[in-house]
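Have a look at these structures, which come just after this line.
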Structure I
Amino acid sequence: MIPEVLTKMILYFKDDARRINHALKVYGFAKAISSGENITNDQKDTLEIAAILHDIGIKEAEKKYNSTAGKYQEIEGPAIAERILEECGIQKTVIERVCYIIGNHHSYNKIDNIDFQVLVEADFLVNIYEDEMDADSIKTIKDKYFKTPTGIKLISSIYNCAFS
């Protein structure tokens, strides 16, 4: 299941190595965080699929809105993810949950469960590095958005300079 979703994501983004690498890094951090948390196997599967596909709407957002803004990714991503996941034979309940997460992954007030929380933390861990955020921004993100003990441990370790 996961290998097929990974392959379809890579084929969808084609030659866009930056977006493929971003998705793979978020997926890796999501796995790392979830391994330290009390999360069921079903939640892990949903989380991992959502992590792989969380930014799948970005290409369509660029085409339609000439923007990569989160709100446009949230609008465009679920339909693309649903199509990919149906092709992979993923259960309808998993598709619905993944689409909910993708459709809200920049709307932090809609975090409603551990799978969504871990995805947000994993995405921030990658975005902090990729966007070269300063120490004040990192501290704000940690204090405002990180809730899991494992996520807090990782952000504190990786970006220790922000908390010295």
Structure II
Amino acid sequence: MNRYERRIHRLFRISVWIKGLFALTEVAGGIAAFFATHQFLLAVAARITQGELAEDPHDVIANALLQAAQRLSLGTQHFLAVYLLGHGLIKLWVIAGLLRERLWYYPVSLVVFGLFIAYQLDRYAGTHSPWLLVVTALDLVVIALTWHEYRYLKRQIPAKTG
């Protein structure tokens, strides 16, 4: 493996590990969303925003967070829990295969990450959240690195068996 390939491989592994950490937080968030009561969520939102609202009672972000917690329905909370759990577990499954360098996981991961990007862009069309664009851009980088790694590993197979 030449120097360039080592750097790309290292960057690929780092990006996959970071994606794995985010997936673990999604799973934890999904579990928490299932079991958190509405009162608990309101208390957390109030605690997070109290300092900012004491400084500026018209703070847009703090008020939006507090209002979102107040309006959160049980159905929305359960959807969020299922979405976070499903999203996180699927990503963890794919990431485990990528880290073990199982060749068939690479095309599967490209499809899975591509579907997540399509969903994120659909959500962006409705919410215009810049965070969705940031997450999508990071996913595109991971897809590019995964594609590169897949092509590199496929080229190495004949060399290993021959």
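Read-outs throughout are calculated quantities, based only on the coordinates presented, and are distinct from any laboratory measurement. As the structure is a computational prediction, the values presented were derived from the model and not from experiment. Cβ atoms are built from the backbone, for glycine too; each structure is taken alone.
Using distance in nm of label points 7 Å out along Cα→Cβ at positions 17 and 73 as the calculated read-out, with 2.1 as its value, let me know the right label among I, II.
Structure I accounts for this read-out.
A value of 15.1, 48 was computed for Rg and Dmax of the Cα atoms in Å; which of I, II is the source structure?
The read-out comes from structure I.
Of the structures labelled I, II, which one yields -31500 when helix-only ellipticity at 222 nm (-39500 (n - 2.57) for each DSSP H run of 4 or more, over all residues; to 500) is computed from its coordinates?
Here the read-out was taken from II.
Please state which of the structures I, II yields 0.70 when FRET efficiency 1/(1 + (r/R0)^6) of positions 25 and 121 (r between Cβ atoms, R0 = 25 Å, to 0.05) is computed from it.
The structure behind it is II.
Identify the structure, out of I, II, from whose coordinates relative contact order in percent (Cα under 8 Å, 6 or more apart) was calculated to give 25.
I
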